[in-house]
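In the part that follows, the structures are each spelled out as structure tokens.
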Structure P
Amino acid sequence: MIAIIRIAGMVNRNGDIEETLFRLKLRRKYACTLINETKENLGMIKKVRSFVAYGKIDKETLLELVKKRGQPVEKSKKIDAEKVVEHLIKNKNFENTGIKPFFRLHPARGGISSKQHFPKGVLGDHGDKINDLIRRML
């Protein structure tokens, strides 16, 4: 699975870029979502790579992300993080998990360079280093 974090804000963005970010469920700054590696999704990532940080998420970071930042669809219900992570890894979608398909994160501890691409800044493809960035934002 690929984790995508929106870094850039909404002011003065192209309409196509905003539409693509909305389709990826990245509607505000520091929102994170998980998607599969399909041809269509990779095309959308390529289109918005100057506004987001993305990379492959590992199981430990995913578990920590669901525990700390997962929001239940129904507020009265509790989240079983282990079950949700197993379902996400097996089925690769958020249906029947009971959590919202996005995570709201904090700005990164230690700061980020939000105008430069990786490795100098935070934008673009991080590969496996996205796990470090997500942990700094929890």
Structure Q
Amino acid sequence: MSEHISAELRREVAERAQRCCEYCRTQERFSCDPLTIDHIIPRAAGGPTQSDNLALSCFGCNQHKARLVTATDPVTTEQVELFHPRRQQWDGHFTWNNDFTTILGVSPTGRATIVALDLNREGLVNLRRVLYSIREHPPGPG
């Protein structure tokens, strides 16, 4: 398949993700930047431009992920695969803290992804705090 992502494919990816970043769960309607399309397996690593290799991603997560497919689990120090939104369920690897401002890793993949993509960046935590106070966060299941 070509490297071009058509408007139709972008729409499909966004709708499948319920218009939330598939990594940090930022809602498109509250994001400072437009959400982007991430190649889960990067093109540089042979990842195809097709629906099952694409994820909706906020700009920050996409930039942190870049070409990464693995990262170090901070607990075990082992190299593990990053979260793969097409093959794995978000709540199998992540959960929220009590006030829904911080994402917690519940698996080696979750912990490594949190660190590698910096899923608890200061701006995201602040946004989550404000949105939670007006009952707009967390978003529905991913």
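To which of P, Q does the computed value -8000 (helix-only ellipticity at 222 nm (-39500 (n - 2.57) for each DSSP H run of 4 or more, over all residues; to 500)) belong? Going label by label, the one that fits is Q.
Match the computed value 23.4 of mean count of other Cβ atoms within 10 Å over residues 55-62 to one of the structures P, Q, and report its label. The read-out comes from structure Q. Identify the structure, out of P, Q, from whose coordinates mean count of other Cβ atoms within 10 Å over residues 47-54 was calculated to give 20.9. Going through each structure in turn, the value belongs to P. When FRET efficiency 1/(1 + (r/R0)^6) of positions 79 and 119 (r between Cβ atoms, R0 = 25 Å, to 0.05) is calculated for each of structures P, Q, structure Q comes out greatest.
Comparing relative contact order in percent (Cα under 8 Å, 6 or more apart) across structures P, Q, the highest figure is found for P.
The numbers here are math on the coordinates, done by the rules we state, and not lab data. Treat the numbers as computed from the prediction; the structure is a model and nothing was measured. Cβ atoms are built from the backbone, for glycine too; each structure is taken alone.
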